[in-house]
Structure 1
Amino acid sequence: MTTGVFIGRFQPFHKGHLTVIQKMQKECDGIVIVLGTPTNIKTINKHNPFTTEERKEMLQIMLKKYCKIPWEIIVIKDYNVHNLWLKNIVKRIQKKDAVIYSGNKLVQHLCRSYGLKTRAVPHIINIHAAIIRKLINEGKPWKQYLPKEIIDAIRKIDIYSRLKNV
């Protein structure tokens, strides 16, 4: 039995993330999403426009609809000390069969140095959440990179008003 672990901030969840989850379903018996959150959870800014709770709700919407295997979401604070961050993740996951899925080379390296199995995730869809946030901030087209369910969730948040105030 293999548990796929997908670590991210999901600011916001996009079609590339969905592609990773679909790949994990073919290779794993269960999925754990590790939702990274700033140590100062109340900070909303252009790099972190969505709260932890909003991102968790977006993930739940997507997993309920698209994930056909058992899943769970755990929230982990992002520490600037990599070893502390990773130790906290390992403690919370507690799965001996865990495989970390990541397209981030630093995350892959840190996990391997900690003795964890990793699977590199190629960026099949050439989009990153940072680019989507930039497009939103600049008032440029961004919706084509997100699943419809996430667009609907972002509309409810009124992201344009929020970003004008940060």
Structure 2
Amino acid sequence: MLYSYRKKWTVLLIPEVMKTFQKYKQVHNEQDEGGGYLFGKLFGNQVVIEVASEPQPEDKRGRHFFERDKKAGQKTLSNLWAQSKEDIFLAGEWHTHPETNPTPSPYDKKEIKKGFKHNHYPLRFMLVVIVGNGAFSDVWVGVKTTFRLRHLDVGGCQLWRSL
């Protein structure tokens, strides 16, 4: 999926990232929220998200909440950074919601603000993805900057044979 940020930047989520989201969609009542980090590369004015990390066993998860374990998260960040030979950067975070049309909850907004403040985002914004249990076209994608959390517009999509 392709998203537009202020008609200046675009954000592309590649199929492997969408597969990770699909794996943790809360389509059954017994499924807990899941989430992870987003890593990407910059090509001109396009951020290409190439990796969505998966939830860690140490994370706290429930039907309506997801809390990253800070130590496990730091280990994930360090491992992915090293595996990429320092070629990708931390671009943001993602998590699921048990609803068709997800939007950030008040708790999400508080946690997004903390995440932006306590992590280093080289582009001076943090990408936020909330995956619901509906169609991928209904995924909530936004950008957190110093001043606000802004919803991104869908800029288009690329069709791949299978997800």
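For the read-out Cα extents along the principal axes in Å, a value of 42, 34, 34 was computed from one structure; give its label from 1, 2.
The value was obtained from structure 2.
Given a value of -7000 for helix-only ellipticity at 222 nm (-39500 (n - 2.57) for each DSSP H run of 4 or more, over all residues; to 500), calculated from one of 1, 2, which structure does it belong to? The partial results should precede the final answer.
Details: 1: -13500; 2: -7000.
Comparing all candidates, it corresponds to 2.
When distance in nm of label points 7 Å out along Cα→Cβ at positions 2 and 34 is compared over structures 1, 2, which one is greatest? Spell out each step's value before the answer.
Working: 1: 1.8; 2: 2.9.
When distance in nm of label points 7 Å out along Cα→Cβ at positions 2 and 34 is calculated for 1, 2, structure 2 comes out on top.
Starting from the value 31: which structure in 1, 2 was relative contact order in percent (Cα under 8 Å, 6 or more apart) calculated from? Don't skip to the end; give the middle numbers.
Values: 1: 31; 2: 25.
Source structure for this number: 1.
For distance in nm of label points 7 Å out along Cα→Cβ at positions 58 and 146, which of 1, 2 scores largest?
On the way: 1: 0.6; 2: 3.2.
Biggest value here belongs to 2.
Read the figures in this text as sums done on the coordinates, not as results from a lab. As the structure is a prediction and not an experimental result, all values here were calculated from the model. Cβ atoms are built from the backbone, for glycine too; each structure is taken alone.
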